[in-house]
Structure 1
Amino acid sequence: MFAWVEYNIYHKSGNKKRIKDIMPILCKYTSWIDSTFKKTNGLYKTPLCATGMSNLPRGDAYYAMDFNTMMAINMLYLSALADILNDKETSFIYKRQYFALKTRINSLMWNASDGFYYDINKSEKQVPIKTIAGFWPLLAEIPNGEKAELIIEKLSDPKFFGTSHPFPSLAVSEEDFDENGRGYRGSVFPHLTFMVIKGLERYQRWDLARECAIRHVYFMLDSMSSDGNHHRGNLWEAYMPTKEGPAKWSGKPSFPRAQYLTYDALSTICLTIENIVGLSISLPRKTVDWVIPNMETMGVENLSLKNNMITILSNKSGRGWEIQMESEKLYYFTINILNVKEKTLPIPSGKCSILIDKL
């Protein structure tokens, strides 16, 4: 996932030199993974512990859905990083590898009757256990629109992943599902919920992404303290899928870990800015995109964009819904309202406002 992370860091920092310095290391690391784990059929075989999901029931899985999809993401974003450096040859090499892996995943791991992606065993037969790993292809942009809809439907279906706290690591319909979580047998892990929400973005499902982000953050908030005081308490590594509170695993008192910030920051900071408020920022492009699925009072104040502090707020005034903006430097602002109105405008330094009804 390093290439995907570096691509996102670049758009937040605008530091092209970092890409130039890190690219040889990422390419060398990818070559090592290929030489160590890639098989003749084009898929990757690693120990299942490499997926990080320790006790997830996977039957006789040999080729893990999630690891192979992560490698597809790696190839896709190595190509994108090479494009930033204007290295067309390297970009083409990794894009070709991405499409080759995408084809293998779609041909071997996609189940048309179930509308889902599965692990496969050593004989390349599917292991029909529905896990959160089946949503990684959304982030990798592997399914076409029709397949994506079939996968996304399961996020709202209470028989599968449509629990009140999105999203369990194992489908409710599986016999090993545990409503207390029990590790990866039903727990909600913030980093995996984040992954699914970012996958929804790839298919322009902003509404569902925002709804799930809000539910997830509220469950985290309500689980912080049993006495209802949200100003103290813990954020957790994992949560129960059907009620508030941290996940439970009998015999594992150290699970889940409290204040596990590598997961919690994704939910509390990133999802709030990018999905609940709806802001997407790119410093190299000098752009701020704001997707507003509902007209309501919200926004962000004093957000640091490197050497530029911006404020973007929506309020209802006597003139109707108005977006008030303040910036130290010029940037380009794209607003998408309810998927009905979309407009790109240059925003000068200083203060200005936009009336929604005038767009």
Structure 2
Amino acid sequence: MLNVGIVGAGGIAKFLHIPGYKRIPDVFISAISDSDEERAKSLAKEFNIPRVYKNYEEMFDNEDLTAISICTPNYLHAPIAISALNKGIHVLCEKPMAISIEEAEEMVKASKRTGKILMIGQNQRFRPFNSFLKKIIEKGELGEIYYARGYYLRRKGIPGIGTWFTNKEFSGGGAILDIGVHILDLVWWLMEMPKPKYILGNTYAIFGPKGIGEGGWNKGAKGMPIFDVEDFGVGLIKFENGKIITLEVSWASHIEKDEGNFLILGTLGGAQLNPPKIFKDIDGNPVNIEIPEKNYEWGEGEIEHFIECIKENKEPIVTGEHGLIVMKMLLAIYKSAEIGKAVEID
């Protein structure tokens, strides 16, 4: 039986991490911590978690934990992860892994120093079609992937104006770090993770500063009406081997409906996510292959993979190093927007 602790009692813990661990027979969630003790108690009662802590350090010291999930605001990811790793606890950290390159680097160093797993919660890599497509690409059936476009656009989806999401001090950024991290990580992974070289990007804050564009969650924040992040961002990433990714993300925009998708172009075929399709030429004829996708629980494969890596002492599909490179690309978009020209990634 593996003992797991949850740090943070918000929505991502309730809807992804806790149900994910509950599906695995030999995993036991022994404790949960949150600075809002009443919220933690409520979640503990709902999921029969025996102990609640207000302070995560106290939980680490008093529980015999094999692993934790970090489900807190972004600015807390690094200190919690480093503390846990130093205490010999494996870490599954929600995306984005940190709010600065320096923090992300320290997390990776702590993982290497202690020999404990640091996995980043990029759950889109575990969606059945995406896992299938990765295998197809690795077999060479789409040829060399030379271009990808990834986009995640919401019509009204700002996650609570005045919450930590819209305060750069706590979030590190807006739509780019919140949802852009998902689609960029996914298409970069499918492209077989080339080394980024140059990035050109821009950001916009059109709706949030006017108090409009909120989604259906986290509404009605009081006392902190701050919106100093972007609600739209775009980036063009050129890699050392000449490959290109373009990225578009919005929390709010004048579009027909919310849409997340990618387009992958290879020398022998292409693919898209929604609906899942592969595009090929067969005997000189263009053929569109629809890929039926099985029903799956959100986060199902991610949590199972994390536990499997602990049991088998193997490297996760999403490493801390991967998270660090994705952070470098995303933060370079902000830098490019700030200085008005392309930036080079070291």
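Derivation of every value follows stated rules applied to the coordinates shown; laboratory data play no part. All figures in this text were calculated on a predicted structure; none of them were measured in a lab. Cβ atoms are built from the backbone, for glycine too; each structure is taken alone.
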Query raised in the report: Once distance in nm of label points 7 Å out along Cα→Cβ at positions 168 and 232 is calculated for every structure in 1, 2, which label goes with the largest value?
Result: 1
Report summary line: Comparing relative contact order in percent (Cα under 8 Å, 6 or more apart) across structures 1, 2, the largest value goes to 2
Query raised in the report: When distance in nm of label points 7 Å out along Cα→Cβ at positions 176 and 328 is calculated, the result is 1.6; to which of the structures 1, 2 does this value belong?
Result: 2
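Which structure, out of 1, 2, was mean count of other Cβ atoms within 10 Å over residues 8-15 calculated from, if the result is 15.0?
Details: 1: 15.0; 2: 19.6.
Computing mean count of other Cβ atoms within 10 Å over residues 8-15 on every structure in 1, 2 gives 15.0 only for 1.
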Report summary line: Calculated from one of 1, 2, helix-only ellipticity at 222 nm (-39500 (n - 2.57) for each DSSP H run of 4 or more, over all residues; to 500) reads -11000, and the structure in question is 1
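Computing distance in nm of label points 7 Å out along Cα→Cβ at positions 16 and 296 gives 1.4 for which of 1, 2?
Numbers: 1: 4.0; 2: 1.4.
Clearly, the read-out refers to 2.
For structures 1, 2, which has the highest computed value of percent of Cα pairs over 26 Å apart?
Numbers: 1: 56; 2: 51.
Structure 1 comes out on top.
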